[in-house]
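Enquirer: Got some structures for you, see below.
Please treat every number below as a calculation from the coordinates, not as lab data. Treat the numbers as computed from the prediction; the structure is a model and nothing was measured. Cβ atoms are built from the backbone, for glycine too; each structure is taken alone.
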Structure P
Amino acid sequence: MIYSGKAITVRALDNGIAELNFDLQGESINKFNALTTDELRQAGEALSAAAAIKGLLVTSGKDVFIVGADITEFGNNFGAAEEDIAAAVYQTNQYFNAIEDLPIPSVTAINGFALGGGLEMALSTDYRVMSTVAKIGLPETKLGIIPGFGGTVRLPRLIGVDNAVEWIAAGKEYKADAALAFGAVDAVVAPEQLREAALHLLQQCIDGQLDYRSRREEKKAPLQLNDIEAMMSFETCKAVVAAQAGRHYPAPLTAVKTIQNAAKMGRDEALREEAKSIAKLAKTGVAKNLVSLFLGDQELGKTAKQWASQSEPVARAAVLGAGIMGGGIAYQSAYKGTPIIMKDINQAGIDLGLGEASKLLSKLVGRGRLDAAEMAAVLNKITPALSYDGFDQVDLVVEAVVENPKVKHAVLTEVEGRIAADTILTSNTSTISIDHLAEPLQRPENFCGMHFFNPVHKMPLVEVIRGASTSDAAVARTVGYALAMGKKPVVVRDCPGFLVNRILSPYMGAFMGLVHAGADFVNVDKVMEKFGWPMGPAYLCDVVGIDTGVHAGEVMSAGFPERMSRDFKTASEILFAAGRYGQKNGSGYYAYETDKKGRPQKVADAAVWELLAPHCAERREFSDEEIIDRLMIPLCLEAVRCLEEGIAAAATDVDMALIYGIGFPPFRGGALHYIDDMGATAFVAKADQYAELGALYRPTERLREMAANGETFFA
C-alpha cells in the first residue's frame with residue numbers, strides 16, 4: 001500500500017501501475033470535503049516519493065465517481081474574507097496540480113456521476129474513460145459561483161472556449177455520448193468494461209503509443225487563440241450568456257470573463273484568476289442564497305424520505321375528476337411509473353384528461369425524450385373509468401373535482417365506501433379546509449390534503465395537508481406517492497389557504513390596495529418582474545384566472561378577516577363582474593392575442609382603465625421601492641406567522657415551498673431569507689413605515705423580539 005486514508009487509498013497494481021481510489025468511509029458517495037482534499041495532498045506526496053511507478057489509474061469505490069464539493073463545508077467557508085477564500089481555493093488547487101504534474105501518465109475511470117470537483121479531478125489526469133451510465137458536468141453556477149478546482153482553466157483548453165462556456169455557464173450534466181462528442185472524455189465503454197479499458201489506455205501511454213506529455217502541456221498552456229479569434233469568441237459568448245442568465249445571476253457571465261482574463265496565462269496564473277473570481281462571487285448574497293437553496297432542497301428531501309420510509313410505496317393509485325388537473329395528475333403518476341385509474345362522471349371528462357396526458361407525452365416524443373412505444377407504455381398505465389371498478393385495489397386516491405365543498409363532500413363520501421379500509425384518501429383542494437372536508441368521512445384518520453400546483457407536470461411542489469384527525473400513516477403514504485411522482489412534498493397543517501396560498505394572499509391583497517390607491521398595474525408588473533418574480537401580480541391574476549383569484553380572496557378574507565378583508569371593491573372583482581377572467585377567455589388585466597405558435601401574448605387594453613377608474617384613486621406614480629415594499633412586506637409577514645403558528649415545521653419548509661410553489665425568486669432565498677438578508681431590525685422598521693395601511697403590515701411580537709435580540713431565521 002502506497003497510501004491509506006479514510007477517503008483515499010493508493011496501492012500498487014501489476015506492471016508498475018498505481019491505483020488512486022476514492023472511497024469516503026461512512027458515506028454512500030464520494031465528495032470533496034476537508035478530509036478528502038487533505039488526503040489528496042497526502043496521496044500526491046506519496047506518489048511523488050514512490051519508486052518504480054509507471055502510470056496512475058484513478059477510480060472510485062462507490063457507485064458514483066465524485067459528486068463534487070461538500071457544500072455544507074464549502075458554504076461555511078464563504079464567511080471568510082475574500083482574499084482568504086481566494087488563497088484557500090488556490091492552495092487546494094495545488095493538490096490537483098500535484099496529480100497532474102506526476103512524471104507518469106494518468107487515466108481516470110469515470111464510473112458514475114462526476115460533477116463539479118469530481119469532473120475537475122478527472123480533468124487533472126491526462127485521459128478519461130467514461131462508463132455509458134455515467135454523467136459529468138460543472139454545476140457550480142447553479143450555486144452562484146464558478147468551478148474552483150481548475151474547471152475554467154482545463155476545460156476550455158480541452159474542448160474549446162465556446163463549448164466550455166456552454167458547459168460552465170449552463171451548469172448542465174452531460175451523458176457519456178455527448179461528453180465524448182465534445183472531447184471531454186476520450187473513450188466510452190460499458191460499465192463492466194470500464195476498468196479494463198482504462199488500464200488498456202494507461203498501458204498505451206506507458207508503452208509510448210500515446211503522447212500524454214504533449215496533451216498535458218496543451219492543457220497547462222495558454223489558450224491557442226489569436227487576438228481576433230479571442231475577441232470574437234469571448235464577446236459573442238458574453239452577449240449570449242448575459243442575455244440567458246439575466247441581471248440577477250452574475251456567475252455565468254463571471255465564468256466567461258474569468259476564462260477570457262486567463263486566456264493568455266499558463267495554468268498556475270490562470271488558477272489564481274479563477275480563485276479570485278470564485279472568492280468574489282462567494283461574498284455575494286446570490287451565492288449565499290443559492291447555496292442555502294441547495295442545502296434546503298437536501299433537507300426537504302431528507303425529511304420526505306423519512307416520512308416515506310414509514311409506509312409501503314403506492315403500487316396503484318386513482319384520481320377522481322379528469323379534465324386538465326386530473327389528466328395532469330394521471331400523466332405525472334403514469335410517466336413516473338405508478339399505474340393510475342382516472343375516473344370521471346362523463347366521457348367528455350375522460351377524453352379531456354386523456355387528451356391532456358397525450359399532449360404532454362407527444363411533446364416529449366417531439367423532443368426525442370420518448371419514442372412512440374414508450375409513450376404507449378405510459379398511456380397504458382392510465383386506466384380511464386366511468387365507474388368505481390378497481391378502486392378496491394388502489395392504495396391511494398386523489399380527489400380532484402371542482403373546488404366546491406358540497407361537491408367534494410359528496411364525492412369523498414361516495415368513494416370512501418368503494419375503497420379498502422386502509423386506502424388513503426386525499427383531496428387536491430387549494431383552499432377548502434381539510435378538517436371541513438373530513439367531517440362526513442367514516443375514516444378521517446385516512447384522509448389528508450394533496451395539493452398539486454398547476455400545471456402539474458411543471459410545478460415541483462406538493463403540499464401534504466395534515467388535518468386534526470390525519471394519521472402519520474396517511475401522511476407517510478401520501479408523501480411517498482408525491483416522491484414517486486417526482487415532486488417536492490412539504491407537510492403542512494390545515495388552515496385557510498394552507499401554506500403557499502395563505503402567504504401569497506397578502507401579496508395579492510397588497511397589490512389590490514396599490515391599484516386602488518392609483519398605481520399603474522402594468523408598471524407594478526414590470527417592477528416585480530425586475531425584482532425577480534417570473535411574472536407580475538396582474539399578469540399572475542390573468543394566468544391563474546381572475547375568477548379563481550376572486551374565489552380564493554373570498555376564502556382568505558373569511559379565514560383571516562382582520563388582515564385579508566377589504567373595505568373596497570378590488571380591481572379583480574371589478575374585472576370579474578365585467579366578464580374578464582384572464583387568459584382563459586382572452587381578457588383580464590390584459591387582452592390576449594395568439595402568436596404564430598398558438599400561445600397567448602398579453603397586450604395593454606385601455607378598456608381596463610375605464611372599468612377601474614370609478615373605483616380607484618386617480619392614477620399616480622409610485623417609486624419602485626414603495627411598490628416592492630408594499631407587496632413584499634405583507635408576504636414576508638404572513639410567512640413569519642405561518643412559521644410561528646406551526647403551519648410549517650421549519651423555516652426551510654416555508655422558503656422552499658414558496659420557491660417551488662409560486663416561483664419566489666430563488667436568488668433571494670425565500671421570504672424568511674429575505675428578512676434575514678435585510679436584517680429583522682431593518683425589516684420591522686420598514687414595516688412600521690407602512691403602519692397606516694393596516695394589519696397586513698403589522699409585525700408579530702415575536703418578530704419584534706427577534707429584531708431586538710439580533711436573531712435570524714437561519715444560521
Structure Q
Amino acid sequence: MFNRPIRSIHDFLLSTYFADGLRITFGVLLPSLILAQFGLLKFGMTLSLGALCVSVVDTPGPIVHRRNAMLVTTVLITLLSIIIGLTNKNQYFIALILVLCSFLFSMFFLYGTRAALVGTASLLIMVLSIDDVRPWKDVLIYSALIFSGSLWYATLSYFFYRLRPYRLVQQTLSDSIHEVSEFLRSKAKFYHESTDYDENYAELLQLQVVVHEKQDAVREVLFKTREIVRESTPEGRFLLLVFVDMVDLYEQVMSTYYNYKQLHDQFDKAGILSRYEQIIRRIAWELDEIAFALKTGGTPRPPAVLTDDVKRLKEEINVLEKDNTDGKYNTLGLIALKNIEVNIENIAARVRTINGYFNKKEKKNLKNTGAVDTERFITRQKFDAKLFFDNLTFSSSTFRHAMRVSIAMLIGYLVARILDSSHSYWILLTVLVISKPAFSLTKQRNYERLTGTVVGALIGMGILVYIHDKHTLFFILLFCMIGTYSFQRKNYIVSVLFMTPYILVLFDFLGMGSLSVARERIFDTLIGSAIALLGSYTLFPNWENKNLKEAMLSTIRANMAYFDQVTLLYTTATTEHNLTNYRLARKEIYVTSANLSSIFQKMFSEPKSKQRLMTEMHQFTALNHLLSSYTATLSLYFKEHSFLLSNPDELKPIVNNTLYLLNLSAEYLLKNDGEVSNVPLIKSIQDDSKIVNPDEMMIIEQYDMIQKVAYDIFKLSEKFKI
C-alpha cells in the first residue's frame with residue numbers, strides 16, 4: 001500500500017503499452033540489424049520502414065480487426081510508395097496527390113479509430129517518400145522491400161497473439177479495473193475534512209471518461225474474441241465473469257452520491273468520515289491487487305483486512321447512534337451514514353466474489369453467465385461508400401477536418417519547398433500528427449509535440465556530445481526506441497521526448513549529421529506546429545459547443561431509458577424482466593455521460609469566445625450525474641437488498657411525471673421558444689399507517705429524489721438556447 005511508485009513501474013512493465021513497445025521495437029529494429037551484418041543496411045532500413053508504418057495500426061483490439069487493418073495498410077503503403085516514387089520529380093503532381101490523399105485518408109475517421117490509423121500510416125509513407133527521388137527500377141525494389149517489411153511485422157504480431165491469445169484481454173481488463181480503483185480514490189476524497197468539492201467533482205468527471213474508455217476497450221476485445229465468446233474455456237469464462245462483476249461494482253460505486261457538505265457539518269467532530277475514507281481507499285487497493293494479479297497470472301490475497309474494517313465501521317455507526325440521546329446528530333444524517341456503509345459492505349462483498357474467481361480449483365468449475373448477450377454490447381462498423389458520400393458536406397465535422405488537413409498539408413509542402421530543407425518532410429510529419437478533428441485535441445498535441453521535441457533535442461545533443469562509444473550509443477538507441485513506442489498511446493509528450501534522441505542517435509549512426517539535425521528538427525517542428533494550430537483555428541474549425549445539444553439530448557434520453565429499466569425491476573416479475581435490456585441501458589448512460597463530460601472538459605481548452613454557457617453546462621453535467629447515481633441506488637435496493645414495493649401502482653404518477661419532466665427538458669433543448677412552463681412536482685402517497693416497512697419507505701424517498709433532480713434539469717433546460 002506504501003510502495004505505489006514501485007508498483008506503478010512494475011504495473012507499466014506488464015501493461016499493453018510496454019508489450020506494444022517491445023513488439024514494435026523488435027519488429028522495426030531486427031531487419032536492419034540482420035541486413036547490416038551483410039553490408040545491406042540500406043535495404044534493412046527500408047524493411048524497417050515498412051514494419052514501422054504497419055505498426056501504426058497494430059493497436060489493442062480483436063485480432064481479426066488488427067490483422068485486416070495490417071493487410072489493408074500493407075497494400076496501400078506499397079501502392080503509394082510506387083506511385084510517389086515514380087512521380088515525385090513532378091512537384092505539381094505531388095502537391096495535387098498530397099492534397100487528394102490527405103483529404104481521402106482523413107475521411108477515414110468516419111469508420112472508426114483503426115480506420116483513421118490506416119489513413120495515418122498511408123500518409124506517413126507518402127510524406128517519407130516525397131523527397132526520395134530514385135530510378136524507376138529502384139522504386140520497384142524499394143516498394144517490394146516496404147511490402148516485405150509490412151508482411152514481416154504483421155506475421156510477427158499475429159505470432160505473438162497466437163502465443164498468448166488471452167494476454168491482451170487480461171491486460172486490458174486489468175487497466176479498466178485499475179481505473180475503477182482510481183475512481184474510488186477520487187470518491188474517497190469527498191470524506192476528507194476540508195476537501196475542495198468542486199475540484200473533486202471535476203476530477204471525478206475526468207475519471208468517469210477514462211473508466212468508460214477502458215471498459216469499452218474491454219468489451220471490444222472480450223466480446224469479439226472467438227476463444228471467449230464461441231469457445232467455452234475456463235480462462236474465457238473467468239475473464240467474462242470478472243468483467244461483468246466489475247461493471248456491477250462500478251454501478252455500486254456510482255450510486256454513492258450524497259450531500260457531503262452536510263455530512264461534514266454534522267460528523268467531522270465525530271471523526272467517523274475519515275474511517276469511510278480509509279475503507280474506500282482500502283477497497284481501491286484491493287482492486288489494484290486484483291488488477292495486478294490479472295497481469296502477472298497470480299492470485300490476489302483474500303481481502304481479510306477489508307472485511308474486518310467494514311465490521312469495525314458498522315460497530316462505530318451503532319455506537320454513534322446509541323450515543324445520540326441528546327439529538328446531536330440529525331436522523332437523516334445517520335440514515336445516510338448507514339446507507340453508505342451498507343453500500344460499502346456490498347462493494348466489499350463484490351470484491352471478495354471477484355477475488356474468489358482466481359482460486360485455481362474454482363476457476364475450472366466457473367459457469368458462464370447466460371444473461372449476457374454479447375452481440376448486443378458491441379458496435380459493428382460498416383464500411384459502406386454511402387456513409388462517405390453522405391458526409392461530403394460542411395455540416396459534417398469529419399469533412400471539415402479532412403478539408404483542414406489537406407489545406408494544411410499543402411501549405412506545409414509549399415513552405416518546405418521554399419525553405420529547401422534537407423529534411424523538410426519533418427514539417428509535413430508534424431502537421432500530420434498534430435492535426436486532430438477537435439481544436440482542443442490539436443492544441444494539446446501541439447504543446448506536447450513542441451515540448452517533447454525541444455527537451456528531447458537538448459537531451460539528444462548532450463548524448464552525442466559526451467558519449468562516443470558505439471556500443472553505448474546503440475543501447476541508448478534501443479532504450480529510446482522502446483520508450484518511444486511504449487508511450488505513444490499512454491503519454492505522447494514522453495513518447496516525443498524519447499523519439500527525438502532516438503532519431504538523432506540513429507542519424508549519427510548513419511553518418512547524416514547530428515547537432516545540425518537537432519536544430520533543423522526543432523525549427524521544422526515549430527513551423528509544422530504553427531501551420532497545424534493556425535489551420536485548426538481558422539480553417540473550418542470544429543468547436544465543441546456545436547456538439548453540445550446532441551450530447552445533452554443523448555444523456556437525457558439515456559437517463560430516461562435507465563430509469564425506465566430500473567423501474568421495471570419493481571413493476572414486473574423477475575422471470576419476465578430482460579436483464580440484457582437493463583445492462584444495455586446502464587452501458588448507454590455511462591457512454592453518454594462520459595461523452596458529455598469529455599465535451600465539457602475540451603471546451604476549457606478553446607478560446608474564451610467559444611466557451612458558451614459554462615456555468616449552466618457544469619450544473620447540467622452535475623445534475624445528470626446525480627440523476628444516474630440516484631437511479632443506480634434505486635437499482636441496488638432491488639438487486640442487492642431485494643427491496644420490494646407492496647403496491648407499485650401507487651408510484652406510477654411520480655414515475656410518469658419524472659419521465660415527463662425529462663422529456664420536456666429534451667424538447668426545450670431541441671427548441672426553446674422562451675416560454676416558461678410551470679410543471680408541478682407530484683408528491684408520493686406516503687400513508688404511515690400503510691407503509692410500515694422501512695425498506696419500502698427508502699424506495700419511495702429515492703423516487704422522490706429522482707423526480708426532484710428531473711425537475712431541476714427541466715428548470716435548467718429552460719435557460720439553454722443552443
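Enquirer: Taking FRET efficiency 1/(1 + (r/R0)^6) of positions 458 and 682 (r between Cβ atoms, R0 = 30 Å, to 0.05) as the criterion, which structure among P, Q has the greatest value?
Expert: Answer by largest value of FRET efficiency 1/(1 + (r/R0)^6) of positions 458 and 682 (r between Cβ atoms, R0 = 30 Å, to 0.05): P.
Enquirer: Could you tell me which structure in P, Q was used to calculate distance in nm of label points 7 Å out along Cα→Cβ at positions 146 and 706 as 5.8?
Expert: Answer for the origin of the read-out: Q.
Enquirer: The value 14.5 for mean count of other Cβ atoms within 10 Å over residues 314-321 was derived from one model only; which of P, Q is it?
Expert: Label of the source structure: Q.
Enquirer: Given a value of -16000 for helix-only ellipticity at 222 nm (-39500 (n - 2.57) for each DSSP H run of 4 or more, over all residues; to 500), calculated from one of P, Q, which structure does it belong to?
Expert: P
Enquirer: A value of 9 was computed for relative contact order in percent (Cα under 8 Å, 6 or more apart); which of P, Q is the source structure?
Expert: Label of the originating structure: P.
Enquirer: Say we calculate distance in nm of label points 7 Å out along Cα→Cβ at positions 58 and 242 for every structure; which of P, Q gives the highest result?
Expert: Largest one: structure P.
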